[in-house]
Each structure stands twice: as structure tokens, then as C-alpha cells.
Structure 1
Amino acid sequence: MMDEKISIDKSIVIIAAEDDNSSYILTEHTLRRADIENEIIWLKDGHETLAFFYENNGIFDENKKYILLLDIHMPKVDGMQVLKKIRRDDRFRHNVSVIMLTVDEDPDNTRRCYELGCNAHVIKPADEGLTGAIGRVAGILSPV
């Protein structure tokens, strides 16, 4: 497997919404191996993810751009519910891109993710497919 190096705007913050510690570590390793040095924020479930966006705790900054790596299967609030809520909110339309992550290859889940407004869908384990998706959605957030 060849390491894919990509360059994205360093001001984009990557949010990894992932309940599994091993999956998060693999995702972070994949990003660093691809020379992605952006800030990464780890949120461990859907509830923490919604709190990041909706609670007035000063974490979400509407002047920044974000790539949300969103695991479909998480405790408390699953990734589909998070995606649905975020995509219904105009505040996040132009500064949050969403890449759905899943271990299953269910075409119905994939279709539903896109219907709900995800920018990309990647099957775990994270690898070059993830870095390629990040490169594509970063281009949407920061066009040349």
C-alpha cells in the first residue's frame, strides 16, 4: 500500500467523531502518514459531536472550516442522526463538510448518507480512501 500525500488548507479543523479508540488511532495515523498536519479534535460519541456544534461552550467557531469524519455506528446518538441534524442547519452549510465512516458495505446505508447530505462515504479501516476523500472535500471548503 502506497502512502498518498495530500495538501489541504492548514486552517481546516478535522473532527473525528469515533467511539472506538483503535479506529481513532488508525485514522489519526493515516492522516499524519499522508502529511495532513491539521488540528484534529476527537469526539467519542454522537452526543459529544452535537454538543460541539450546538452548546454555547465556545468550541465551534463559525469563522473556521471543518471536516467532520463521522462514524455511522456510535453510542448515545448515531452518526446518521448527527448528519441529519447538522445538514438541516444552515449555519453549517458552507463551513462543515462531512465524511461518513462505516465498517459495513450496506448500499442502503451509503445511499441514505448521501440523501442526508454527506460529502463522502468511506469504508473502514481508514486508508488512502479516507485521505482521498479528505482531499476532495477540503477542495469544496477552500477552492483554489
Structure 2
Amino acid sequence: MPDSPVLFVSTTNTFRSRFAEAIFNHGASRNRIGVRAISRGLDPGQSLEDSLSPYVEGALHSRHLSLSLTGPTKRTLQVRDLHDALRVIAVNEREHHAAIVQACPDLAFKVDCWQVEDLSRWEPERIIAHLEQECVSLLRSLRTRPIAAVALS
């Protein structure tokens, strides 16, 4: 498995990025795609949650997926994470893209943006459904394109 992960970035690293990380890791393992995911938050201190959103816990439980598919704690995005990543997924372009590119302008080519809103705009079920759809599409693209080519596209 390559050392370079797919990096999911959200605001607090308690819900959207952590759920995407878990779903991606499950799908990558199941489909024998040699890539893992990690997740980070731009500002985890904004969240009242200590670690993992109960919505993520519930969604993973209902799918019979282990909490170990996501990291054990929320983590703050570091420039090193951006350098190490194969691809960077900003789960919401409006919220995350500018901050990521500002932190590392030379790595803007690695950043893909999704349009998954947070809990102030969407219901949890809608967020989960969209993240699942996006992860399935991403996994499908990694299955059909060589990993090295994906990193350069």
C-alpha cells in the first residue's frame, strides 16, 4: 500500500471528513485498492464534540463498520499532511478550498472539492448520503486509473 493517503479535509474533523475517511477505507480495503485515507480539520477547536460525531458513530454502526476505519481523535490539518497526500479532498469548496490553497499554493493541483454542506445547512442523513456517493465515485476512479496518474491529474 502506498504511503501517500487520500486526505479528507473539513472544518472540525468530527463528522464529514471522518465519515468520508471511514467509508473510503472500507471501500478501498474491500475492493483491494492500495490507498488509505486520513482526515483532518481546519479548526477542530470549533466543535463542541470531543472527537467523533454521534452521527458518524451511528452511520458506521448501522452499516456494521468498525470505528477503527477512521482515526481515533480529531486532528488539525498541517502543511505536512498536504505534502504527504496523494490527493486532497475539501469536503466543501466554499468552506475549505481557499484555506487549503493558502496554506500550500504549490499543491493546489492536488485539491479536489466536493459540495457537502455542514449541519447548519443540511440534515445529517443528507450529508451521509452525499459523502457515501462521493466516496463511491472516488473509489471507482481509483480502480479505473493508475494511482500515479491520479496523483498527477
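No value in this document is a laboratory result; all are computed from the given coordinates. Since the model is a prediction, treat every value here as computed from it, not as a measurement. Cβ atoms are built from the backbone, for glycine too; each structure is taken alone.
For this structure, a couple of remarks:
- Origin of the derived value 1.7 (distance in nm of label points 7 Å out along Cα→Cβ at positions 83 and 107; candidates 1, 2): 1
- Mean count of other Cβ atoms within 10 Å over residues 27-34 derived as 13.9 - corresponding label from 1, 2: 2
- Structure with the greatest value (metric distance in nm of label points 7 Å out along Cα→Cβ at positions 43 and 59, set 1, 2): 2
- Answer label among 1, 2 for the case where distance in nm of label points 7 Å out along Cα→Cβ at positions 11 and 99, calculated from the coordinates, equals 2.1: 1
- Source structure of the calculated read-out (distance in nm of label points 7 Å out along Cα→Cβ at positions 67 and 123, 2.6) within 1, 2: 2.
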